[in-house]
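Just so it is clear, none of the values below were taken in a lab; they were calculated from the coordinates. All values reported here derive from a predicted model rather than from experimental measurement. Cβ atoms are built from the backbone, for glycine too; each structure is taken alone.
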Structure P
Amino acid sequence: MIAAGARCRVCFVLPSLNGGGAERAAVHILNTLDTRRWDRSIFLFTREGRFLDELDPSIALASGRAASRLGRWLELRRHVRRVRPDVVMSFLSYFSVLTAARAAAVGARVAFNQQTPISAFLSDADYVWRRRWHRHLFSIVTRRAYRLADAIVATSAGVADDLMRAFGVDRGRIRVVHNPVDLEALARAAGEPLPPEDVAPAVCRTIVAAGRLADAKNYPLMLDAFAALRRSTNARLIILGEGERETEIRGQIARLGLADAVRLCGFQTNPWKYIARADAFVLTSHYEGFGNVIVEAMACGVPVIATASPGTREIVRDGVDGLLVERHEAGAVAAALARVLGDDDVRRRMGDAARTAARRFALPRVAAEYEALLQDLAAC
């Protein structure tokens, strides 16, 4: 038990603050926790990442220097022994964090924050788990680790269902808490002007996509769908993001003859100024555990067309604030885009509904859910 009047100690652990949804969510949540109740710290295996600058300076930041897995594990164990947190929450690297925290022997409760459906992650072509023996080993370790953790946070009901069905995790140990979006900061950023070269002609519909240029995001499907759409609709596609699949994506754009209609703008510190000026936002991922960028597009008042997966079903209400495409096929995605782009009333109605629906994921509301969860774990 925590002494009366004392602050609870919470430590978030991540590989780095590079990446996307998980890292941004961790920073937002930790920043927002009530400093009168929480002594906050974060440990990074590597001190790097675009979200470092967003971390509240009052949060104790520590990081390792080791290059090996064992070295990183030892550094984390030493950190836990020194800080003596009541709760350690791991975003990725779950087994290493669990065992290091247990080995530190300070009584810390350990929670996992699961952002993606693991079954889908195991088939992701961008990771070594696509090799059969890697997948098998990872599955065994996952089953063991999730049974030993004190709590699991899943970003959507679909992620929770996957943990129960594929890995035998008890539903009573899973808490579904969505990722937060800072709606106020997003609204300010969305108002910034676009570079002149990115302003669309009035007669041209603009579609925006955003996300890592990776296999999971399935940009080949998006480009095939856009090529089909262009046969009947004057539209352009802006893609925001960077990643290992960029060369392949550029090659497909050239093969489809879309060089004059598709613009790759790379990573943008402010993607929302692009999204807010779009007629539609499109996401064609093989899978999503949640889909932060979907909520961000909705908060900008833009209808979303997304392929159906555990995370997108949690956010988009089909036909109300966007369209879910059950068949991950170019023709189906193109038809959904045509429906939204071809009807001003539908687009306006869905955009208004999307802006309202995004409030479900507002940062203060989600942070309060995390605070309640952490209090339960720390018994404070």
Structure Q
Amino acid sequence: MGHSSDVLITLNASSKLPRATICRLALEIDGWERGLGTAAAISLSSDLGVPGAQLELALDSLSTARRAAARQRRQAEALGATIVTRLDPDYPAMLGDLPLPPPVLYVRGSLPPLPGIAIVGSRRVDAYGAEAAGFFARDLAARGLAVVSGFAVGADAAAHRGALAGGGRTVAVLGCGLGIDYPAGHRPLGDAIAATGALVSEFPCGARPQSWHFPVRNRIIAALAHGTLVIQATPRSGSLVSARLAMELGRDVYALPGRIFDERSLGPNGLIRDGAVLVQHPQDIIDVLPEAVRRALPGASAPPNEGHSDLGGLPGEILGCLVPGQPAPPEELAASTGRPVEVIQGALVELELAGFVRRLPGGVYARRA
């Protein structure tokens, strides 16, 4: 297996082979690694689904695989990273659901053994979108989910920062190799992510970002997560690529609705139209996670408002007034508690953020079941 791992690392670093060919050969490594002759390689290439010339290039690399892989490992170690191949036991099992999984991952930090949720969105996210990305990431990370995103400016960065602020772990999947300060100025954020989570790339260390890298990267984001949340995205956004890939993998897609006059809302709104889960609070995501995933989260086996009788003061009073299945407006709750409406509204916001109540159309509030 040692030599096979060397071959995978060498193949992955090749600049002469297309990425799809590299991934396909990695899947079928047992069928061609023995180093067949040219004639046999040509006949075998059709079975593998790669051109004969490309298979010959792969075969030519076998003799230098050990040295080439050692060079890649030294470059990774110099950056404080390790190389994980698909033959290694710590290779993420969820990536095996991809038709062409990455043969190699360069990992700085450690991939958390936690269920993951991807949070992606526009690079040109507005203040509301950035706040929403941070809020969802902070809450979900605090509940024990690893937040996966793409390390881009905008919604991705807000999600990574939110997860860190929530004391949780986050995984940044890069569209370039480790050791590249891209996006420029994100190096401190990368250091913070690697301290508790991981920076991940399938591209060799030092590889500059290319436009085609990002759709390739997006498949890893989608595969590492049990579901993907889209915050804001234009109709041509790469975030929608991640959402489509998640759907193809049978994973959930969640979308935050937005204003119809904002182009950044067209992506999420379109996803909702096509069947994505409309979310307004992190609990909406928790509620639809597979039961096995929910049970694995610390304290997530019970609804977040269970035990609300322990809440003291006005929040407990408000929850006591809210009958399950019977939404009430703030004015009614003010009358029931004898408090001013503005005080009730402030308490309702706190309860909503804590996941005890949800705001419904018409400005009424319902206790979460």
Structure R
Amino acid sequence: MTDVVVKRRKVCFALPSLAGGGAERTAVQILNAVDGERWERSLYLFAREGPYLAEVSPSIHIAGGGAGSSRIGRWLALRRFIRDVRPDVVVAFLSYFSVLCAVRAAGVGARVVFDQGTPLSEFLRDADFRWSRPLARRVFAAATRFGYAAADLVVTTSRGVADDLVKSFGVKREHVRVVHNPVDLDEIAAAARQPIDPAHAALWRPPVIVAAGRLADVKNYPLLIEAFALVRQRTAAQLFILGQGDQEQALRELIRARGLSDAVHLCGFHVNPWKYVARADVFALTSRYEGFGNVLVEAMACGVPVVATSSAGTREIVSAGEDGLLVDRHEPVAVAAALDLILNDAPLRERMSQTARRHAERYSAVAIALEYDRVFAEALA
């Protein structure tokens, strides 16, 4: 009797690059965790760059990046790759319409799955993107209705993102699958034990609040800084912000204007933010909106209570009063009150810490990868 050899199906993730954003890191974590014995995995990048390249498993084939800056050139290169490799499933992150058109034009029968991490309605209002202009917004909204209907399945990171697609863009509910983003608990545990940079260690005087994410309008760091100014009136806390972006100069000016230069520290981008987060007394996220909020789960995995402004994604993660606090009013006084409560109640902080670590296990990379496996199989059915 001979063993039956089951041929692996092929899955390809397609992204613009592996620049330092949440979607890029999430894509790498998912693809790394997908069962390599069941799926032959590849990663196609329009630009082969970004800090997360080093985190891609050696068993994953990385392609693309050699087509120059021309949009047509990149599209043709992806179509050529699809024809040569003939993946069974292509998962698009961010460059949804380019990927969809290239795969359909390749004519190899590959299924297309969109992975949507942001509420599109909020994205279209985001001042950081050109789609926020009225005419561009209408064009994008129309393309969304057509493009999302043409995809085989759409994965969203939260029920809030799914609801937005259904209500605002006419995507069929049965066309959408909600799969949360993964967290590599072992990676975080190991990374959290590393020492923080010496220059920052010299400034580390508890109690400490840590925040992490792009220095962009959507993250609303001015709200956090204004709230922190109120906290400082009562508590000699320190605030460390990890990230980079086009709002950095404006934030530095606000920090100086509020007399907080000795208490608020902009630390730049860190591939390993967890060594900072794990040492914090509380983690803060004051975004205008979040599709999911990976960084909240990561902070919880570090055993750190969280304070987050309420939005579609954060409401799905934070169990208010158990592992952190949600702030419905996106105002400095409300955020400051939540931070004060956790900073000044050690027993509460300890209870939240233990619960946060336990709740983070729901998002283990292995569990989420199994859900993606089911989505791939369903797309092929």
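Where does the value 3.0 come from, among P, Q, R, when distance in nm of label points 7 Å out along Cα→Cβ at positions 270 and 334 is the thing being computed? It was calculated from structure R. When distance in nm of label points 7 Å out along Cα→Cβ at positions 174 and 206 is worked out for each of P, Q, R, structure R gives the greatest result.
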